Structure 1
Amino acid sequence: MFQGLKRLTTHSAIYGLSDVLGRSMAYLLVPVYTHVMPVEEFGYYGLVYTFIALTNVIFLYGMDSAFLRYYVLAEGRRRDTLSTGYLTMLCTSVGLGVIIVLFAARIAPLVAVSASLTSYIQLAAAVLALDALNAIPFARLRGEGKATMFASLKLMKVMIELGGNCYLVIVLDMGLQGILISNIAGSGIVFLILAGVTLRHMSFTWSRETMGRLLKFGLPYVPAGACIIIIETIDRLMLERMSGTETLGIYHAARKLGVGMLIFVTMFRQAWQPFFLETSREENPRPLFARVLTYFLAIAGGIFLTLSFLIDDLVRLSIGGYTLIAESYWDGIGVVPILLAAYVLYGIYVNLTVGVYLEKKTILLPFITAASALVCILTNLWLIPDYGMYGAAAASAAAYAVMVAGLYLAGRRYYPIPYEYIRLLKVIFVCGVLYAARVLLGGTWSWEVGLIAAYPAALWATGFFNAGEVAFARRYLRLRGS
């Protein structure tokens, strides 16, 4: 079991390296954005990228997930699968991109009512087309276990975008337009590299039978993916209309403050699907799948406590007269713990997808995610008028909780996994007690650090760690000490 977990951890680290560095460096630009962009423009930044996130589901139409599954499990037909999938994506991405450019003036009012974003929507079309064209080549790298190349290209894209942002946004003061142009440059250069690599592995044939299999598996991801993106983004659209662009800008900055948890969940998601596909071939892999959820929640609990306790101090820390984000955005700090909890629930949802994925029950995903999206919309409508951004954050957490419950029930029916419920409850209990201690007793920075340090000790005190884990830790420490 530990060997399998080691493989998952290694792949998570490599796949996540580019994302960690990319998001970390992009995060370093958030203070710059908040100091050089007005709150309203930062809100438009959130709206345009909300549009990109929503429309990206249509551009991909589940093809990346379907391709990865058939590419990994059907080794004899890999060239055919790659060629059919990539040629199809080439046609649809270009076609959809042209449609958005032509109808941008009609699409823009749907994105924002307080300003015209037509030119930004046209630039977003190029971002969408290029990212969709890169999806299958990146999925091929994951399917072949080429994590280093995957991470290198992701990191290259990030570096190009960051360099462009520094010049266009900071030096030339181009604002949101500069951010989008930098995104296009990064995605475009990586597209050229990936295309050159991918074309060497293609048969340049198009198979209707292969396309049928890919669509049958992938199309359920369109409504399911759209609902997930709605859950992730609808709060920003509704905040702009119900609370104003200024509130949206503050809330969008607050979401950036939860980047640590988002990075962790993204790392896990990138490695999890290839891992459970490979592991499913082994005899009785279900206890291993259960153990992964236990470790995921234990690590996520530590990240939740660390960020929740320290984010306020970090944001207010002044270096050379500059803070992490401008003072005009500080009102959003309080929503960060709620957003962190929502990200944890999303990570649990990612873990639970193993059952419906292996049993080819992806048709259930649209129903589960649609119910969750409906809960999200209704909760936003209910809470935003009275609680503003706090209501929006709570709505996201509630929607992810519904997703977890729905997928858990589906998994119990079609692919039951012996989850370690007592251990999971111990993690939740310890996190709850430590968080309550911080809220009720308050305290200094040193008190907060002490509570964070107490987390593993508290888990130990509850008997969370089993004998095998204790023995493994002792062997590891002996080896490190020798």
Structure 2
Amino acid sequence: MHLGQLSVSPTRSLWSKADSIISSGMEFIGQKYRAPRPDGGIFDCSGFLQYIYRRHQVLLPRTSSAMGQEVEAIPLSEVKTGDLLFFKGRDKRSERIGHVGMVASCGPNGIRMMHSCSRGIRIDSLNMPYYKDRFLFAGRILFGSNITTPAVAAPKPEADTLWILGVGDMMLGTHFPKRSYLHPQDGKTLLEPVDSILQSADFTMGNLEGVLLSGKGKVKSCRDTQYCYAFKMPDHYGNYFKEAGFDALSLANNHTNDFGSEGKANTRRILDSLSIAHAGLLENPYALIEIDSVTYGFCAFSPNRGTCSITDTAEAQAIVQHLDSLADVVVVSFHGGGEGFDFQNISNQTETYLGENRGNPYRFARAVIDAGADVVFGHGPHLPRAVDLYKGRFIAYSLGNFATYARFSLQGAKGYAPMAMIAVNKQGKFLEGRIVSALQRGEGGPQPDPEHRAYKEIRRLTDADFPNGPIRFEEDGRFFAK
């Protein structure tokens, strides 16, 4: 059995041994080159890989050249996550191995590798000219070789395990009221630092905060356009969500009406053309998505005009019950609750903000699970909130601001950008979860966070809001039912 064979496909891998090793590596993204390892070694290129593989009972040699002698060389066209990539050193005239990296993802946008280099521990594209010029070969670790044995190799995941990933609010830049609110690189690079994580799930969703509209549209009423928070991303930004790995986007939020019916219609048209499912508007309350012979039902709710209402529990339950009759797994997204630090804790009460009824997230989540929902992802408060289990189903009350550029406050925990990776069986029952932490600072854009601040915040809030709750946390970002 090859490590690389644990992936189902280049862009849709299960959270297998290879993915667990990648997850371990993500803990150290941003560390300096040759920084001290927890075990006393150093994080040079081979030392980094040796350390993260050993955490999963795969014993690599200490040097990149020795690793190259222990693997089976494979064509670059056949690499999968977990395979190794070998390069010349600084002297590209030499044929000796001088650098090694690990395949973190491979798909339509090429191969991306996790490695430790002079710029620190990071994820880079193999298409970068420096690495293309120095590439030697790809190698696959063989179980049963000198590196490891079948006795310590992790078995394949259960056949019916599905990994569902949810993130919070996304607005990659707006060209209203002025183009300076767009990213200097046109937004294309904002999701790249975390796209290998987004692509690793079987089903990935997020909240699209605003519309896709290159044209003008009819902007909502604003007293002062300088301070009017109306969001429209250029049409081609839809491609960035597709390339990053999103299967479904919620359109149920307080910015879906920013540019009237034209903004909503154009957003739906673009997402349809990209085969990205969407839900939450009265025109399309839910979506059915088939991936690898599994049917996912997706629906979304908010307290805002023109969206499926978070305050109409009976109607929400009817939508979920209908989806449950059609889908294997039902995923519910909601944009609700008050905003800011005053609303970071769960109250089990109706939350009012700026005079508006923002729903009772605690009661709503339980109501849709009673109706057949399997995973519930919340957002809206612009901060992470606690996570919960109810009847063996997972709830995240808020996943905060995930990928934004300008116009958003990212102060303190508002800049925490958690990715909730949830394992369920094909009946939707919770098996385990992991919070992968990213961080937004400056004008925005998620970057992997080696200090795991989003995970620590969610754990703190969960312990505070549900002191005798059903979730048991581990130190590495994972959590389980007690």
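Values in this text are rule-based calculations from the coordinates and carry no lab data. Keep in mind that this is a model prediction, so the values were computed, not measured. Cβ atoms are built from the backbone, for glycine too; each structure is taken alone.
Couple of notes before you dig in:
- Origin of the value 2.3, where distance in nm of label points 7 Å out along Cα→Cβ at positions 64 and 176 was derived from one of 1, 2: 1
- When relative contact order in percent (Cα under 8 Å, 6 or more apart) is computed for each of 1, 2, the largest belongs to: 1
- Computed -28000 for helix-only ellipticity at 222 nm (-39500 (n - 2.57) for each DSSP H run of 4 or more, over all residues; to 500) - originating structure among 1, 2: 1
- Looking at mean count of other Cβ atoms within 10 Å over residues 368-375 for structures 1, 2, the greatest value goes to 2.
- Between structures 1, 2, the greatest calculated value of mean projected area of the Cα convex hull in nm², for residues 88-215 alone is seen in 2.
- Parent structure of the calculated result 24.0, given that mean projected area of the Cα convex hull in nm² is the read-out and 1, 2 the choices: 1
- Parent structure of the calculated result 4.6, given that distance in nm of label points 7 Å out along Cα→Cβ at positions 184 and 408 is the read-out and 1, 2 the choices: 1
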